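Novice: In structure tokens below, several structures.
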Structure 1
Amino acid sequence: MIRLLAFWLGAGLGSFINVVAYRLPRDESVVSPGSHCPICGRPIAFYDNIPILSWLLLRGRCRRCGKPVAARYLLVEFLMAFLSLAVWLRWESRPEWTVPAILAVGDLLALSLIDWETGFIPDALSFALIAGGLLCAPINPLLARASWYWSVGASALGAAWGFLICWGTAELGKRIFGKEAMGWGDVILLAGVGAWTGGTGAYDSLLVGSLLGSIYGVGRVARGELRMGDPVPFGPFLAAGAVFNFFCLLPLGFPFIPIR
């Protein structure tokens, strides 16, 4: 029963993430007005705003105007529902930690969608990640320390380490390639990742994100969809690495130091 609840609450969070991802880049309030059709602008009734189910029952169309509603809304709700359930299953014995972790994953998903569509990461979401990581440090099992103030210290050091390694990588890339390899949005994002998962998690996120981004970029170049040197949003790949951290932290130095 609790697992089913985690799934549907995640779907509800996914519905809100869709609102944030659409309105935040347009400088619109995420609270008011209520949900409305992006095509005809008419309000969406509560019974047509049930995560996942409403889209399926209406066959992906607005009840008022009959125009199609992007399948992305359904996919985001389902993805967040799946991630919420997965996080709950991973940390079922730590319910006080599971809820903040799910919210952090939701923040990462929202900023990934925005970066993918617009090419920028809202500082508000990254700074919220930093603040949330520091506040939740005392109950964070990824920062397990002897006392709460050591955990907060580990979170602060993780944020600083994330900032420094991302900034250092960006500067190195700029000197080697003569142009920006990563923006300040990526740097602040990795600081937020470090606040939740420590210095090890920040390193892991950069490592996994770089691997995934490289695979994506090389694949699109091979298909002729991109040219070498064309910009690719890096935030979603960093965020994917960060979400990986909530399930497994690789040892600092991986892959040179194997997992025991």
Structure 2
Amino acid sequence: MTATDTILETRALTKEFKGFVAVSQVNLRVRRGSIHALIGPNGAGKTTCFNLLTKFLTPTSGQILFDGHDITGESPARIARRGVIRSFQISAVFPHLTVLENVRVALQRQLHNSFHFWRSERSLSALDGRAMALLREVDLEKYAGLTAVELSYGRKRALEIATTLAMNPTLMLLDEPTQGMGLEDVDRIRQLIKKVAADRTVLMVEHNMSVVASIADTITVLQRGATLAEGPYEQVSKNPAVIEAYMGSTQTELQGAH
């Protein structure tokens, strides 16, 4: 992978908490335009890794590069302005606003009008066309007039993705996008991620191996904070060290996720 192919890179990324090494010397390279999954058993360091990438945590040592720029010392706001958007950063859905209004608020943030709730309805309605286009992209157009609290859990997650898209991300970080979902919702979100990744890069933490197997181009397996294996699903799922890390029911899931 050449430097121009790589949108995000970590070099020996490490995070210690009072002597406990949560992330250890992780070298991650995410290819531009790909879906890259971070997987691993509970406690493997996946969420800590995400928190380091978005600067909610500061690395103990190591470097983070985005689009060739060293962003290790930058603030979360600065990193978000570069186009690195983690879904929960902006997608806390407002339950009593309509689906359309939720996306419109996210668009206001992109325009730096976040807190202008006193602006007239007419001035905000200028954003409706873009908001509806985003709702179409996530198959929520027909729910635009419902309040968010009325949506099913899976559609709420789709709305979160729409509000993330409103921030015009270059790199989307999705943390457990299908967690707690039934099969129908999982399939909807899986298809949605594949669709929105067509012209952007997605880095996701995901426990559901069938989702990872079907949409991830590259998988990085973490164990005890360190990289255990990396590659396409076919290769990673047959790696003896990975199979050993996923003992029991998860091992069966790992091998049968097709």
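Every number in this text was worked out from the coordinates using simple rules, so none of it is lab data. All values reported here derive from a predicted model rather than from experimental measurement. Cβ atoms are built from the backbone, for glycine too; each structure is taken alone.
Novice: Quick check: 1.8 is what I get for distance in nm of label points 7 Å out along Cα→Cβ at positions 162 and 210, calculated from one of 1, 2. Which structure matches?
Specialist: 1
Novice: I would also like to ask the following. Match the computed value -10000 of helix-only ellipticity at 222 nm (-39500 (n - 2.57) for each DSSP H run of 4 or more, over all residues; to 500) to one of the structures 1, 2, and report its label.
Specialist: 2
Novice: Of the structures labelled 1, 2, one was used to calculate relative contact order in percent (Cα under 8 Å, 6 or more apart), giving 26. Name it.
Specialist: Source structure for this number: 2.
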